[in-house]
Structure 1
Amino acid sequence: MGRLLEAAAALPPETVAKDFGVSHHSIEETLAHCFQSERVWLARVVRGPRTTLRDPGDGPYDLAFLRREWPALQAGWMQWLESAEDFDALCSYRNLRGVPFETPYKQIVLHVVNHFSIHTGQVTGMLRQSGVVPPDMDLIIFYRESAG
């Protein structure tokens, strides 16, 4: 996520907020949606109470907020992943409408990754339309860089 945030931060504010006609309108709103969704799912897997996408004290979900808050969210995911014992076990949670569900942890992890991938592609397209060469977001690049 850091690469997309950095690429977006290099753009003028009006470009980051521009409505590109995609599902979450702008670069900033799409990134905010990803952050909010990841936070909801993390709360579910760690059994934390979360009934809304937004926290009352969050303020605007602008790039400054996302750049400041996303590292802690990513650290929370890493901590949970390192401590998880059974990815086949069921996670019991309620969606934001209060409807109860049980989903295997492995499906939740795959869902979060897939959801982010979809929106990464959208943000990449918006960056290209803004004249910016987007960062390489391929998973294999992440693996290569992490290994060495």
Structure 2
Amino acid sequence: MVRAGQEVQISKREIEIFSARIVSFSFPEVTIEMEVSVGTYIRSIARDLGERLGLAGYVTMLHRNKIEHLDEILAKKIEDITLADTLSYEQIFPDFGVIAPEEEILENLRNGLKFSNTLELQSGKKYLVKNGDKYVSLIEERDGMVRICANNIE
């Protein structure tokens, strides 16, 4: 849209930054390592930090090295992947519960919203969310709220 000359409105959303550390700094560049909640736009954080400092903040490189408990150590080059490498969600997440909630809950998840634990999820346990025969989200209960760990997983 931006490339077509249209203005893009990014809606505000609540995010969590679990950790952040400066890895290196050499003005005008800074390398920051962050652990953030799902739905966090790192480019937006860079922009916001730049605005607060009176500078143009932007991302020159973004490297995602972990999603939930899956670390980049498990990664393979595409040309090295074989059918034997394929794992089911049950194999990847053996200790997680599986739920198939109603459409209203699925819509909240699609929109990246956290909501009260009306699903009676067990605190500290993670759950795979199914929509029909597809897994769509990974969620957990924390402080009485349902929070998304990973979305759009299939």
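Here, each number is a calculation from the coordinates, and none is a lab measurement. All values derive from a computational prediction rather than experimental measurement. Cβ atoms are built from the backbone, for glycine too; each structure is taken alone.
Numbers below:
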| read-out | value |
| --- | --- |
| If FRET efficiency 1/(1 + (r/R0)^6) of positions 83 and 139 (r between Cβ atoms, R0 = 25 Å, to 0.05) is computed and equals 0.25, the structure in 1, 2 | 2 |
| Test item: relative contact order in percent (Cα under 8 Å, 6 or more apart) calculated as 28, pick one of 1, 2 | 1 |
| Test item: mean count of other Cβ atoms within 10 Å over residues 59-66 calculated as 15.1, pick one of 1, 2 | 1 |
| If distance in nm of label points 7 Å out along Cα→Cβ at positions 99 and 131 is computed and equals 1.6, the structure in 1, 2 | 2 |
| Read-out helix-only ellipticity at 222 nm (-39500 (n - 2.57) for each DSSP H run of 4 or more, over all residues; to 500), computed value -19000, structure in 1, 2 | 1 |
| At a computed 8.9 (mean count of other Cβ atoms within 10 Å over residues 19-26), which of 1, 2 | 2 |
| Structure responsible for 15.5, with mean count of other Cβ atoms within 10 Å over residues 35-42 calculated and labels 1, 2 on offer | 2 |
| Structure responsible for -0.40, -0.59, with log10 I(q)/I(0) by the Debye sum over Cα atoms at q = 0.09, 0.11 Å⁻¹ calculated and labels 1, 2 on offer | 2 |
| Parent structure of the calculated result 1.16, given that Cα Rg over 2.2 N^0.38 Å, for residues 27-106 alone is the read-out and 1, 2 the choices | 1 |
| Which entry (1, 2) yields the derived value 1.00 for FRET efficiency 1/(1 + (r/R0)^6) of positions 43 and 91 (r between Cβ atoms, R0 = 25 Å, to 0.05) | 1 |
| Given 1.00 for FRET efficiency 1/(1 + (r/R0)^6) of positions 11 and 67 (r between Cβ atoms, R0 = 25 Å, to 0.05), calculated: source structure among 1, 2 | 1 |
